[in-house]
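Taken together, the values in this text are just the output of simple stated rules run on the coordinates, not laboratory data. None of the values given here were measured: they were computed from a predicted structure.
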Structure I
């Protein structure tokens, strides 16, 4: 099953509380240090955490996405496959492009218990008029946005306006971080997992 979605599982000690399915940004893959760190934290908390490659990345090791349609279907396939591996809640999300696709899948009927979106790409850098928020009001899952205050894909104020389109949303601000969410002062995985668990409860 993991082979079908090019997934890598981080397994907890004992029976999993639930499952987490996370995917990568447009230029990355399932092995990005951020995904590895976040999945490690989820497993430490007792969850089965799977990081997986989107369909375009399964086809070729480098290069940008070539069309969101196949990738969107790949998100649905992967989240459902991961959900079938456990008896418990399911959390889905991803970084940048992968998070945006997961949010689109949630808006179109995928039903994770919580969405966790890292560096949501509100618009291309320097082009705030090209906002990518039209589907957000259709999301019913509680949603966590983990976002750097120096992210060129959207300011915190822009993110607050976008998050307000979702009935239940929380923002985890990472001071000084850019799109990669790198921080020497804050433990990003711990903060993101804490926020998702708060919304789950």
Structure II
């Protein structure tokens, strides 16, 4: 993916796209996000979650996750310590342990390594792991399978394509929050990709 294509699908500034580009492409390579449609679907979701490649940590304190055994937050302070971080907001002690094993980095001892507030406050390592953790989550959820079912010659926001896109959204979000914005980002990116015009909604 080029910087201009990343800027288009992320609806981000050129500066933010340039900063994240090497880490995004590294993520594509590592987690087999290897086709234009896979990349469009991934970036439409990730850029929505991160506010256009800006936020690498959720804005809330994380206190709402305190004591959530389903997230593995069994120790006092876990809610805040393991709040949502990374471009896809990895949340909870359990997920931090899993992504630590996958990426061979200790996010339990160093949770902010997954992301530091926003792009302007992140070190290169935080940017790298913010991107890679999103790719890990995507692969673990098996979302390439649904991206592969999307026909790039048909509009993404209707028919079977929309149902597959919604399935991806549910895999990321647990529901369909922000679906129109996620679709908008896909369409913006599709126009900048080699087969882009065919992904546009018919007038």
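If helix-only ellipticity at 222 nm (-39500 (n - 2.57) for each DSSP H run of 4 or more, over all residues; to 500) is calculated from each of I, II, which structure is the one that comes out at -9500?
Traced to structure I.
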Exercise. Which of the displayed structures (I, II) returns the greatest value of relative contact order in percent (Cα under 8 Å, 6 or more apart) on calculation?
Worked result: II
